[in-house]
Structure P
């Protein structure tokens, strides 16, 4: 029953964000058929703006889970809101075994779990963590490219600009457990970059 109410809350919040997106940053979605219709998968996306974690659930037809920095959960009210929306905490800068186990648990429960291989907005080098999770879980990775959100809400901006954005989903890929984590991370990032619009 709790999961039922969580699902209602998730889709209600997603609906509100979708309305906001329509008004402030209309979004076109490409490759939606590449998103698996059932079963867990890792949605790996580039990260250019604080809008990205809100836009992906709007573009993705599947209910998603995501990691959020531990500091956000110190506020009981905010923490409860994030958890209800599908978030779980991670200690940044450490090998947080609890967060890793929760990530894999959510995958095995059949959810799409969002991750940004760059780690931070605009990061250049992909983090090996995405390679570890892809290899350990054995779940498909769906490379995803978000275009334009950095122009809607640039770093330091207080108000959004009305600019069209897009989200492109690539074909899911399953990696071997024998592959090096760093190499998987690089391969995932390369697949994401290949989805970048030609006009960008």
Structure Q
């Protein structure tokens, strides 16, 4: 299982794959049985952190800061929808290949779409599995990250305002919050080394 996690971590960092896809591809790369036990996300995140420290220590911190700054720009633009940053950009494992995942908590789910239209943003709507396990609407688009000189994928997951209750409860073995609001992201950017 650790070998699958290490291989999946390399695929996440080098190719920008999401955790699920990286785990499945790692099984194939290693020639493991298709029913091999997959590592949990905590183990995989630990392996990603180890890989980043070993191979990307000179570039990843600056890339992460640039992605968090871009996330903050969009969080401020979408402030009325109570945006929260989640995923690799929030937890600190993002590289220039990582997308930004913002969770919006709306009184009216269509209002976020209308806001993007008003900002002239071309987006692609789709459904994804939300943090409660059920399907939620997602709005995906790209935005230029000036510090990196390239476009970054941004995904807005649309939740009902009531879903915000309990959404900030720490989870996992290290009891970190699974997402953070604008103030939390600003605080991350003010930390030494950010």
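Read-outs throughout are calculated quantities, based only on the coordinates presented, and are distinct from any laboratory measurement. These figures come from a predicted structure and were not determined experimentally. Cβ atoms are built from the backbone, for glycine too; each structure is taken alone.
Things worth noting here:
- Read-out FRET efficiency 1/(1 + (r/R0)^6) of positions 22 and 182 (r between Cβ atoms, R0 = 41 Å, to 0.05), computed value 0.55, structure in P, Q: P
- For -1.39, -1.47, -1.53 (log10 I(q)/I(0) by the Debye sum over Cα atoms at q = 0.23, 0.24, 0.25 Å⁻¹, for residues 54-141 alone, calculated) the corresponding structure among P, Q: P
- Test item: Cα extents along the principal axes in Å calculated as 48, 36, 32, pick one of P, Q: Q
- Comparing relative contact order in percent (Cα under 8 Å, 6 or more apart) across structures P, Q, the highest figure is found for P.
- Highest-scoring label, criterion being FRET efficiency 1/(1 + (r/R0)^6) of positions 14 and 110 (r between Cβ atoms, R0 = 30 Å, to 0.05), among P, Q: P
- Calculated for structures P, Q, distance in nm of label points 7 Å out along Cα→Cβ at positions 38 and 62 is largest in Q.
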